[in-house]
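The structures come next, written out as structure tokens.
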Structure I
Amino acid sequence: MKKDLFKKIYKKIKEHETIVIARHIGPDPDAIASQISLRDSIRNTFSSKKVYAVGLGVSRFKYFGTLDKIDDSLLQNPLLIVLDLPNKARVDGVSFDRYSDVIKIDHHPLEDIMGKIEYVDETASSTCELIANLINNTNLKMNKEIAAKLFLGIVADSDRFLVPTTNSKTFNIVSDLVAKYKLNLTELYNKLYERPLNEVKFQAYITLNMTNTENGFAYIKLNNEIIKEYKVDSSTASNMVNNFNYIKGIYSWAFVSYDERQEIYKVNIRSRGPIINEIAMRYNGGGHKLASGARIKSPDDIDLLFRELDEACKEYKNNLDLESK
């Protein structure tokens, strides 16, 4: 069945001379790596096509490559490919109503149907895993640079192969990338995980100042004074949220920072058991069952979100206690 899907995606790419590739706002390595990798693969396969990867860039991820700035209202009959995006509300850089042809490739639980062709597999570790799978099963071209980007996206979104969606398919794809393109793992891991000292100190600040409830929910609200004091930006906390996994007695945790440019509170949520994406969806967010986020206008809504997360931890903890008896 997937082979037919790959053929449909490849055929649609072949049909269009202009292609725009978008992803979610506030991108992580998986979003940007999958986006730029697919763009470069299509460009290498079809040299005459105009292919654009759009959205706001993130300075710390500039090693993935440069994004494109376009006015999509001026494009003629473009194909839109959206990656790593479960719902239309969180798309970055495009307006859906300007596109009659849309393909979605995503590994989140299904929310919005966006196009006639949807390659959604929530059992995959990452969108980069899906892009690697697409390239490997079509005539799209791969090279060492694309392979390296896909490897980094898979590693980042699987949290170094620790998330439950990591499976033998993930390892087979990664093994193939490493062996075939002779990837330098040390060099790649340095790009992904090397941090300036001020960020390490900032992580220590978060550790020392998190609030922990009796139900196993931990959270911190980061104001702009703290962000400026440590010389980081509002996205830094979101890039650290996975570092707080495996803390005994904490079942879910959330970091809040304020994005002055967009005038919105960004909430990053993780879990070791309680289902959090259904809660996040009620607060202009969503994501995976154990890794989600929300974008909130009102501080009061942050408190409401935290109460729901704390209650989910309480229920989860009670169930654990019952099972242990």
Structure II
Amino acid sequence: MFSQIYETIKKFDKIVLARHVGPDPDAMSSTMALRDSIRLTFPEKHVYAIGSGSQRFTYFGHLDKIDDVSDALLIVLDTPDIRRIDGANLSDFEEVIKIDHHPFVDKFGELELIDDTASSAAELVLELINNTPLVMDKGVASKLYLGIVSDTNRFMFNNSTSRTFKNVSSLIDEYQLNINELYEPLYLRPFNEVKFEGYIGLNLKITADGVAYIKLPNNLLEEFGVDAASPGNMINNFNFIDEVLVWVFFTEDVKNENIRVSARSRGPVINEVLSHYNGGGHKYASGARVKTFSETDLIINDLNAVSRAFKNKNEGDKIENK
């Protein structure tokens, strides 16, 4: 598959890279790193990374604009379903490649590199570069490292495998990456965001089934001076609450006229629940978008059900093993 993707890239003079709406560091890093690698390998090609920008992720580089995508190749990264592709209409492109590490949802590429055992889309891009003549420099390596670090939550999630550590180790060794310098833009935050995270911790509600949730209207975001993406960027920091198995943030996004749903789990499978609400993702890390806060109560009920079932099964297993 790697060689097929490389040969297809070689074939096109115009290449566009896209990722999912509401980008996270993995989506940004994999897109920008592959764009830069293709540009390094083929300086004569016209290569663009598109999508809605985010002030938070400018350290990955600047996005591009393109009006005419006729005769272009589209590469979609870190996106399992068509409806979540940001800024690209599949029918406008001559050919489509999909590179993704989520469980399969939609088929939309002539070539599809899908591996849900990979830690991140960044790791798949790293392996694509390592197994083809695509060129990497320190800038590309740095972006890929940050994507992997982010999607593994600094290697604390169970998607971190020996494969991941081998890939990361080779990056650090070969390109002499300064980890402390790289972490600064990823984790450095203004004080208002720290205070906002404190507010979330103080106001989380926890159900009897171990589901923690909070609803964050726009007036609250304005009060703390944060945007609608901020809660989703903080959610991994609530991973170690003893009484909580599933935690979910509901954030009003006035710009897009919806409610962003970010959910995480320490055991119950949650992506199937979120798939019923215009979302999905990984088993233990998923998101969605709904229109009103009233719909969020349905999500809480569904998450309660999967959390309750998980607890009951675990208790049953313990009794059986006695």
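We did not get these values from a lab; they are worked out from the coordinates using the rules stated. These numbers were taken from a predicted model, which means no experiment stands behind them. Cβ atoms are built from the backbone, for glycine too; each structure is taken alone.
Worth pointing out:
- Origin of the derived value 16.0 (mean count of other Cβ atoms within 10 Å over residues 173-180; candidates I, II): I
- Among candidates I, II, the computation of Rg and Dmax of the Cα atoms in Å, for residues 149-220 alone that gave 17.6, 50 used structure II.
- For 3.2 (distance in nm of label points 7 Å out along Cα→Cβ at positions 53 and 261, calculated) the corresponding structure among I, II: II
- Computed 1.3 for distance in nm of label points 7 Å out along Cα→Cβ at positions 45 and 77 - originating structure among I, II: II
- With FRET efficiency 1/(1 + (r/R0)^6) of positions 37 and 309 (r between Cβ atoms, R0 = 41 Å, to 0.05) derived as 0.75, matching label from I, II: I
- Read-out distance in nm of label points 7 Å out along Cα→Cβ at positions 181 and 197, computed value 2.4, structure in I, II: II
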